[in-house]
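Values in this text are rule-based calculations from the coordinates and carry no lab data. Keep in mind the model is a prediction, meaning the values are calculated, not measured. Cβ atoms are built from the backbone, for glycine too; each structure is taken alone.
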Structure I
């Protein structure tokens, strides 16, 4: 079975062109249920540059589906047997003003778009840039 991946290397997913946030903001927490944005934000703030995109996306999928430990390996194989949306679709980059940086090993961390670090990364030709998906059609 073919395995697809959402990982990038030495890449910055830039904030979406139509993002209304001028800086990285914490996604609002809903009382009844954590959103994908909440789960991604919490994980990446607690573990910057510790997890790759495939692990982050699958772990959140498993958490939301309430998968049991014994189901994880088979479910992960099935999950990545078809293409999955990468973090270019993340609400963190589309809505909340965060750049998503993948280092040379594919480990990811959030970069506040209002920081000097983000601006330096935009100018760094050694880092590939991919725009986050727009929230609305042009």
Structure II
């Protein structure tokens, strides 16, 4: 059984992505907050410090925008430590730019979608569960 949750596609190439749901519980900046070579959340003040974003469906209710977010995202893609997909609580054009540049450089596709608060809350309840982000923006969470 699965639960489909609707989102708006910000970046996608039609390929689905899958990984375990990793919701972050407080705002996260990629610059200084995530170590690109390892994919680990490295901000010493962040509740999820030490968790890996690599291969996850990363749920960012409140991304902390920075002009360097695109560069860090590109580094994550180059290192093979990027999330499989990103679900944002608010659109982040700079972060999306890094994903688009990565796609142009031939790195694996990484869908970025924007979700309503109700969808973010549902994903938070499914932390650690397998999920797929489909081409149309739906996030399908596996349920027992």
One of I, II was used to calculate log10 I(q)/I(0) by the Debye sum over Cα atoms at q = 0.10, 0.18 Å⁻¹, giving -0.33, -1.04; which? I
One of I, II was used to compute helix-only ellipticity at 222 nm (-39500 (n - 2.57) for each DSSP H run of 4 or more, over all residues; to 500), and the answer was -9000. Which one was it? I
Comparing FRET efficiency 1/(1 + (r/R0)^6) of positions 55 and 119 (r between Cβ atoms, R0 = 30 Å, to 0.05) across I, II, which structure shows the greatest value? II
So distance in nm of label points 7 Å out along Cα→Cβ at positions 23 and 71, computed for just one structure, reads 3.3; which one of I, II is that? II
Distance in nm of label points 7 Å out along Cα→Cβ at positions 15 and 47 computed as 2.7: which structure among I, II? I
Origin of the value 47, where relative contact order in percent (Cα under 8 Å, 6 or more apart) was derived from one of I, II: I
Value 1.9, calculated as distance in nm of label points 7 Å out along Cα→Cβ at positions 39 and 127, assigned to which of I, II: II
